[in-house]
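Participant: The structures considered in this document are given below.
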Structure I
Amino acid sequence: MGVLRWRGELDFQIEQLSGKSLRYFDSEVAIILRMGIYQIRFLEKIPKRAVVNEAVELAKAARKRSAAGLVNAVLRKCQPATPRPPGEGAGGIDPELLRAARRSTPAWLWKRWEANFGAAAADALAWASNAVPRTTLRVVPREREQIRQELMSEGIETELSKYANSGLWVSSGSVPASLSRLTGRVAIQDEASQLVPLLLAPRPGERVLDLCAAPGIKASQLAGLMGSGTLVASDLNARRLRTLAKLAAGWIPSTVRMFPMQLDAAAELPFGCTFDRILVDAPCSGTGTLARNPEIKWRLRENDLVRLAQLQEKILRRALKVLAPGGRLVYATCSLEPEENEQAVERVLREVAECRLVSARELSSEFPELAPLFDSHGYFRTRPDLQAMDGFFAAVIVRGGDSCLAEAA
């Protein structure tokens, strides 16, 4: 994960230390050098001599014996970075490390962030996207304090999350060993991701559709929020649907009927009914989750955003067709890019006269604890550099007049 986060900086160091272009190296040798340089510059507990020795042996094992001498020479020249990067946050960053974070952000993406948010924010985003994100847990809200005490007895220290009443921030300790014992009571889920289903505000007995639902983290949360009713959780991929069924198993109340369904959300939806609530957790670039999924930035291309926006608009149009009068739809992405967010929503809403965006005033009244996260247009936004959580976008849309909001008020 560290090599994936800092690959741009590691490639820069390879070229500086070797005096050769990265294209000179076979891919196996480049990977070995990245791993070695990462260990020397960013890790503290591995002696440099051990790193060099293991890298040389790895080159031989990869049948690149002729490159062993070069690997040895490059890594011997490499020196630890000073100071070491902290696990998270951007306070007091050494300028050298900030430059390293920028080098580990694709140039096209940094330029987009500079244009959309400003140069200082682009640097902060680059840093936050390379830092190790904190682990956040979702728990059953009424059991939050009890679960917190149980985790503490196992050496896992937590803090209450800022916005989500179901969230716990892990400050120390290893969580995975406790998860199997706490199935149905604890799940790893970023705080921003926990907030999106809250915006749907499902009520008991309603018919709810979760499009693009796999792997099921939000679907399981929706079921708990509903209490009773019907939840259709759909996805295009059958394997991911099986994962959904497994992950959601312990979270679905007996009073909620959940139906996993394989379908293409961009095609005409095969329902003979409408839904009171619809969550469109659209497939997206994921640029708000680079700290958690660093591989994204090395495979994503700028022209992918056009293709993704077209797909997202298709899905949103299909979803709006099955939204009941007075119903509510939440369109969400974990992207920071306007093409996938407000621009996609506004293009679709211009075509659908009977649907409208819920305003910031209305949402702040309904969700006062989330008011700082709504912009002036009513869009929900989080950013890793501002709230220390994944970057999410959401738009709350209603069909017809104010019936949804009037009842909620």
Structure II
Amino acid sequence: MLVKLLIHLFVKDSQYPERPHVRLAYGILAGSVGIAINFVLFCIKLTVGLLSGSIAMAADAVNNLSDAGSSVVSVLGFKLSAKPADNEHPFGHGRLEYVAGVIVAVIIVSVGIDFLKESVLRIFSSSVLHADNLAIGIFAGTLFFKIWLFVFYRAIGRRIDSKILKAAAFDSLSDLLTTSVVLGAVFAARFTSFPVDGCAGVVVAGFVILGGFGILRDTINPLVGELPDKAIVEELEKRLLACKGICGVHDIILHNYGPNHYFATAHAEVNRDGDLLTSHDTLEAAEVEIARNMPVRLILHCDPYNTRDPKVKIWRARTEEAVTAFDHNFKLYDFRLDESEPKRVLQFQLLIPRNYALTYEEITDRLTVQMRRFDPTLTLRITFSNTFV
């Protein structure tokens, strides 16, 4: 209820999260709320930790301070990534959100390593804790803040498909676990001389470090260039095949330049019997259609496809059947039948998975054996390529 109220108050046109200015408003709201709540939690936990002498409580407090710092970086990331394209950055600034995520992860890992060291020292030089019921109760009350913050981050992260907010939601969930461990250790310290506070600090630091590395992995992957979301690839193929004049799509390449910001190229098969101007208009209409309905700036390459010659149809059908029987992951395109030479020649492109077990020569030889059932003198000329999606 509170999440919806905040969105209603601070995000104009909230029903259109794909729009840049709306996405920015969501990001600023999430970051601002995170800064406020995490700073309050830092003050509460640090006060309780100092008064009680608990290294684990102090570590958890500074963990919340790092979360507040992460939220500051998140806000800056959203603001910078929303900047329009300029002469130096013609593809926009969307990837700065991923850069912000990397900075957040580095901050989290650094804090975790520092408190891991302090906690290990506390194990070997333990001190008496002074945490009474009031201190423990106040510390336990901070759990409710983190529960709500997890729900808040997750709701907005899903709505705008933000990796940095999804990472923040995970971090809030891990904070719940670490705070619970700290509470258990502080309570157990009343009944034993074993350095449970230092051990709890090690556990907390471990969770912080692992969480930071997880965020680092999730934010570096899109910067390096990861496999695009299967759903957006399938939608792109479906929409292209529904466009008038396009009978096949292959060699799709998607470049991500920030959340919901893609540049793409693809090969589209069109009837070669049409004139050049018709083919151009067909592809341009498809590019416009994609731009209107998807967050994709698309450039299409024309592949002429012979749809009328009965011989081409027969040989293409035979070749596709042989290719599918060989491996259903293979995809054939740019098929041509050449009978001008003494021997019939089939020329085509073959899209195969990367690092395939067989060499190109072995695949060609095996397919040739299969196709020579129809013509013992047949020659195959195959150009191999690998998929990017």
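Participant: When Cα Rg over 2.2 N^0.38 Å, for residues 257-296 alone is computed for each of I, II, which one produces 1.65?
Facilitator: I
Participant: Here mean projected area of the Cα convex hull in nm² has been calculated and equals 26.1, so which of I, II was it run on?
Facilitator: The read-out was computed on structure II.
Participant: Can you tell which of I, II yields 1.8 when distance in nm of label points 7 Å out along Cα→Cβ at positions 169 and 193 is derived from it? Present the calculation step by step, with values, prior to reporting the outcome.
Facilitator: Numbers: I: 1.8; II: 4.9.
Value 1.8 for distance in nm of label points 7 Å out along Cα→Cβ at positions 169 and 193 corresponds to I out of I, II.
Participant: Further question on the same structure: Work out which structure the value 2.2 belongs to, where distance in nm of label points 7 Å out along Cα→Cβ at positions 177 and 201 was derived from one of I, II. Present the calculation step by step, with values, prior to reporting the outcome.
Facilitator: On the way: I: 4.4; II: 2.2.
Of the structures listed, the value fits II.
Participant: Consider the structures I, II: one of them gives -12500 for helix-only ellipticity at 222 nm (-39500 (n - 2.57) for each DSSP H run of 4 or more, over all residues; to 500) as calculated from the coordinates. Say which.
Facilitator: Details: I: -12500; II: -21500.
Going label by label, the one that fits is I.
Participant: Follow-up question, since we're still on this one. Looking just at FRET efficiency 1/(1 + (r/R0)^6) of positions 65 and 185 (r between Cβ atoms, R0 = 30 Å, to 0.05), which of the labels I, II belongs to the structure with the highest value?
Facilitator: Details: I: 0.05; II: 0.90.
When FRET efficiency 1/(1 + (r/R0)^6) of positions 65 and 185 (r between Cβ atoms, R0 = 30 Å, to 0.05) is calculated for I, II, structure II comes out on top.
Participant: Here's another thing I want to ask about it. Taking FRET efficiency 1/(1 + (r/R0)^6) of positions 33 and 313 (r between Cβ atoms, R0 = 41 Å, to 0.05) for each of I, II, which is largest?
Facilitator: Working: I: 0.45; II: 0.10.
With respect to FRET efficiency 1/(1 + (r/R0)^6) of positions 33 and 313 (r between Cβ atoms, R0 = 41 Å, to 0.05), the highest-scoring structure among I, II is I.
Participant: Could you tell me which structure in I, II was used to calculate distance in nm of label points 7 Å out along Cα→Cβ at positions 145 and 329 as 4.2? It would help to have the intermediate numbers written out before the result.
Facilitator: On the way: I: 4.2; II: 5.0.
For distance in nm of label points 7 Å out along Cα→Cβ at positions 145 and 329, the value 4.2 is produced by structure I.
Coordinate-derived values only; no laboratory data. These figures come from a predicted structure and were not determined experimentally. Cβ atoms are built from the backbone, for glycine too; each structure is taken alone.
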